[in-house]
Structure 1
Amino acid sequence: MRVLKTILIILIFSKSICHAQQNNTVQKYKLSGFINKKIPVELNISISNQLILGDIRYLSTRSKQPIKIIGRVENQNQYSLHEFERDGNISGIIDAKLKNNKLEGKWYATKSDTSYAITLTLKTTQNLKQDIVSRLKPDQLAGEYAYQYGEKGYQGNITIKKISGNTYSYDIGSVTHDPGRNIADASGKAILKNNQLIIQVNKSCKFKVKFYNGFLVISQEGPYTLNDCEFGFNATLEGTYLKIK
């Protein structure tokens, strides 16, 4: 059940972000409250259409350092938020609904099956006219990107290098949940267009890579299934990858 849930999170999360369209209105929220009724947290997020960017701070820790949040808004104000550490590890997932100035739902650990109730209260809100995702220059795209749902969960890594002009090379690999890890991988060259690359695995399998400031999102293209890609069982290239180098 845990493996199936992780697969659904990766697929739905990547598709939702990749298909989100930016508009000129940005909503900024500041919320505070508790996980498990005793862990104080503060959440600061900005939302443009479905895309959510921001940070969360655990106020009972000594450093209170902000942890990067990347997420999406689904139907009926359902929020799916991923906590990204600097190395691309996703330390926690928040699945909650915003209603009556409260964000209520569940916080899930990625290292285990642990989950706790989370209740946050909206403190401030602003409507701004600005993009929350900065436009990138072509020379800012190259680097190494990764994600990891804990040590035993799904993991992926992609290296992007600029060859010349708008031509880039990619080398990507990902694995499923342990203990029986299956592999999805691809390498090749692609032309950058509209801040996107296309990974062509074979004639019946391709993925779109969309670049954002500090991360990228990979989603499967076309009316195909993962079976067409000839990867290992349940393996996929899809996901949200944080830039780590």
Structure 2
Amino acid sequence: MPDPAQLLLISAVIAGAAMIKGTMGFGFPLVGIPLLSAIIGPRAAVPVIAVPTLLSNFIMVSRGSASRASAHLLLAIAGLAVGTLAGAAVIKVLDPRMLSVLVGAVTLGYVLATAFRLTALVPEAAGRRAAPVVGLAAGVLGGATGIFAPLLASYLHLLHMAKRDFVFWLTIMFFVSNIVQVASYAHLGLYAGQVLLLALIGCVPMAIGTWSGLVLQDRIDPEVFGRIVLGIVFVASLNLLVRGLLR
């Protein structure tokens, strides 16, 4: 069990990442996993974050609503479930150093794609046809690293959805993938010892952070806040890459 100071730091990371999700609609694992990996390592950080993320997405799904699902969204969700199963198996056998590099590379890729607006270059029609492939790829990456947002958020963004539909269907995708993710991690024995305890404890700062984010949602300039988040994720991803490549 971590000492009190380390436990406080873990709680602060989870609360901060949840606050970002409460404000922006996504970003909990994207921010939380790289930062938490620096404290307890990626092999523990990924399953620890998965449990409070599942609870957070359940709360948001139960409160949301949107237009009916189209065929390409259902295909993306089906691909996502299958890909998450495959990706979850990777985390059990992947070397911790390589896992650090993988998490760092995925998060860094998201920062660069967002900063240079690369998703805007993809035609909407092509995005719809690629739905199963996008879902499968997002599932494999998310199952292995715990980070689903980069591909899923980018995919829904290029479909030019209304804000309410975007947030709802992104959360639905997160929720489906989280169910498969947590069940797979449990089956693989990744919640042994203190990992399960930390995951359950993490639900408390997650609730506090999410509530704080919802309160701040209309008080912070979205563009400024987005830049701050990108900066944090950029530094965290570089830290993971350095730790994985130079250790």
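Values quoted throughout were computed directly from the atomic coordinates according to the rules given, and no laboratory measurement underlies them. None of these values were measured; they are calculated from a predicted model. Cβ atoms are built from the backbone, for glycine too; each structure is taken alone.
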task = Identify the structure, out of 1, 2, from whose coordinates log10 I(q)/I(0) by the Debye sum over Cα atoms at q = 0.16, 0.19, 0.23 Å⁻¹, for residues 25-80 alone was calculated to give -0.66, -0.82, -0.95.
result = 2
inquiry  = So if we calculate distance in nm of label points 7 Å out along Cα→Cβ at positions 73 and 97 for every structure here (1, 2), which label has the highest result?
reply    = 2
inquiry  = So if we calculate Rg/Rh (Cα atoms, Kirkwood Rh) for every structure here (1, 2), which label has the highest result?
reply    = 1
ask   = Of the structures labelled 1, 2, which one yields -27500 when helix-only ellipticity at 222 nm (-39500 (n - 2.57) for each DSSP H run of 4 or more, over all residues; to 500) is computed from its coordinates?
value = 2
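For structures 1, 2, calculate relative contact order in percent (Cα under 8 Å, 6 or more apart) and state which one comes out highest.
2
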query = Thinking of 1, 2, which structure, once mean count of other Cβ atoms within 10 Å over residues 49-56 is computed, gives back 19.4?
reply = 1
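As an exercise: distance in nm of label points 7 Å out along Cα→Cβ at positions 33 and 193, calculated from one structure in 1, 2, equals 2.2. Which structure is it?
Comparing all candidates, it corresponds to 2.
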